[in-house]
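Each structure below appears as structure tokens.
What follows is calculated from the coordinates using simple rules that are stated; it is not laboratory data. All values derive from a computational prediction rather than experimental measurement. Cβ atoms are built from the backbone, for glycine too; each structure is taken alone.
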Structure 1
Amino acid sequence: MSTMQPILRSLPRLPAPNLWQSKFKGSRARGHLRVSVMTEDAADAAVKDMQISDHPQRSIIEIFPGPGQLTRSMVMAGAKKVITVESGETFQESLKALEQNSEGRIQHFAMNPLSDPFDEILLPEHTAIPGLKPQSWDKVHEDVMIVGSIPNSATGERVLHELLTASIQRMGVFRMGRVEMYMFCYKDAVQRLIAAPGMPPRNRVTLLAEAAAEITPLVRPGAAHFHLPYDYQLLRLVPHEKPKIETSVDVMDFCLRSLFTNKSHALNKVIKYERAHAIGSEFLGHPLLGPGAEILLGRLSFDHNIKVKHMTLDQLNEVALKFEQWPLRPTVLYDDMIMYESRRKR
């Protein structure tokens, strides 16, 4: 039986909040809205919600840690080890100082979390989490979890999308089992992730999240506790033992992308007509799901006059399953979709 490591008596404190603006210069440019936990109070409140002290044998992979305020609190609360994954140049000095003073409890990788680093950092030669073994999906993994502060940008949405997809496909760190996640996200992103049918924020990531994991909103400290000052909230995401998806992820994601381009319109109109764009209530172009896709409407068990934004996960699963079973469906799903989305952004 492994023995519990003693809690560290001290770790270097980070600069006072009034110094962060000059010490850790952030960018508000599109795609660079990096937001980090700034105050010890917020970090300690998050650690309490994560129940760090109840899992003394659990190591933590932390993505986008920023300067490491949350990192410090997790280690001080008794985390066995924290592996930080951060490529931001302005944060490296702070993270390395924490690593050097942590008695081996922090290991830093100057890597971009978007590069899917989990397989690499878990290689035996890195000894990031020695002895980590796969566990059954009938319970949450006891020895590892993921923590992060998600950028308030399209980059952040991509990170969430990739983590959720990886959990469904059991790839990356999810090869080890049912690894729970604690993520600080901007309040608008939180609303998108948990939006019920009919709510304006509901989009394809909402459905992917619903299919992948149980999501619980936790502490919301307030914008003053973050650098940059955005209203972030902590979420707990626990992958479902069995993902709530009836097709391959590629097919489901393609259908969601297609249908949610015009989520305020009826499903039958979107499937029949939407490709190029819509003018008023009239659609122009070719069907996004492919020529002849309207045949799928007669195979559905629910009223296809429903607006896409009101559809439940079960209904969208049914559409995706009928699409996957359709002999004449497009064999290449994403080339046309990428070209279409590029035209829309011009």
Structure 2
Amino acid sequence: MRRQAIAVIRTAADLDRPSFFLVTAQILLITGTFAGFLLQSGWTVTLLYGFLLVAGIGWVTRQALTAKVVTFLMTATTLLTLGLIAAFLVLESMPVFRHAGLGLVWPFGSTEWSSSQGQFSLVPMIWGTALTTAVAILVAAPFGVAGALFISDIAPDWLREIVKPAVELLAGIPSIVYGFIGFTVINPYVGDLFSVNPGALAAIGLVIGFMALPTVVSVAEDALSAVPESMKDGSVAMGVTDWQTMKSVSVPTAFSGISAGVLLGIGRAIGETMAATVMISHSRRLPEPELYNVFDSTETLTTFIAASYGHVTPGELFWSALFAAGVFLMVIVTGLGIVSQLIERRMHRKLREGQ
């Protein structure tokens, strides 16, 4: 966004009068549209149509200038929207934080949830999210890295052209379909095999792990494909096997990118809602008899929000607790996304320096 802003400012300094009028009109109209939307004004649609009309005129007469302005405005609008969403979540969650304090997320105090008695604790949901994510990543990480290695270093070209789109196509399957399969097939199988109640966290983590597979495979495969062929050829020329080359050259070199893919997979597992909502038993308590018992069932942050918002009255503490869960999720997923992007950027910079 900073580069776009500098480019727009430099361009504005060299504008003639008609171009300056077009740029000013676009900025004012999109700002008015955004403000009208927030204030629920009846002028919102009119201002939007006005912006589209001016942008269309600019695209016909001054295409390059209009492209710069529109991309800058869309970027600024996106960032502003994200900021407003974050502010809205925090403001709506403040009542429950004032009521429960840090005890809302403190694991060493009371973890009882009873909205009728004014007891609120997100600890069981946070722990349920952690357990399902751990199971999911135990599935997605090894299978994802193995799949990426097969696609990038083992499969012939004709097979790679089939397998890679097929894996990426898995990401397009609606999560409710995964959840339905998990509910009708995985839940009964795990329940009969281990004699546990339906909705075990292990079964949910298994399904979510397969849902995160395309993300891990795609990012890890891109990282492995970015390893210079000269490094692989040099390793083979020294007499080592293809497996040793993958183990000692490809994976260590692309480790940052692989780590980024795994982190993105964790983010997908943490944020998954519908599949887990269909399968889980929605019991707001810690697993028993041990905390790490993945064959018991509890609640996750996402399923807690999805299963509760329909019958909660706005303004209640329960309502505020749902927003607090949203804040916690937003911080975790955003942090994982930022870290994965930094790791991937570091890998590409390292590879460029190596070349």
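For relative contact order in percent (Cα under 8 Å, 6 or more apart), which of 1, 2 scores largest? Intermediate values should be presented prior to the final figure.
On the way: 1: 14; 2: 21.
Looking at the calculated values, the largest one is 2.
For which of 1, 2 does distance in nm of label points 7 Å out along Cα→Cβ at positions 254 and 318, calculated from the coordinates, equal 4.9? The structure behind it is 2. When distance in nm of label points 7 Å out along Cα→Cβ at positions 222 and 270 is computed across structures 1, 2, the figure 3.9 traces back to 1.
Of structures 1, 2, which gives 16.0 when mean count of other Cβ atoms within 10 Å over residues 110-117 is computed from the coordinates? Kindly include the intermediate steps, with their values, before the conclusion.
Details: 1: 16.0; 2: 13.0.
Derived from 1, not from the others.
Computing semi-axes √(5λ) of the Cα gyration tensor in Å gives 40, 36, 18 for which of 1, 2?
On the way: 1: 41, 22, 17; 2: 40, 36, 18.
It was calculated from structure 2.
From which structure (1, 2) was Rg and Dmax of the Cα atoms in Å, for residues 38-125 alone calculated, if the value obtained is 22.7, 66? Structure of origin is 2. Computing distance in nm of label points 7 Å out along Cα→Cβ at positions 238 and 262 across structures 1, 2 gives 4.1 for structure 1.
Suppose you compute helix-only ellipticity at 222 nm (-39500 (n - 2.57) for each DSSP H run of 4 or more, over all residues; to 500) for every structure in 1, 2: which one lands on -24000? Structure of origin is 2.
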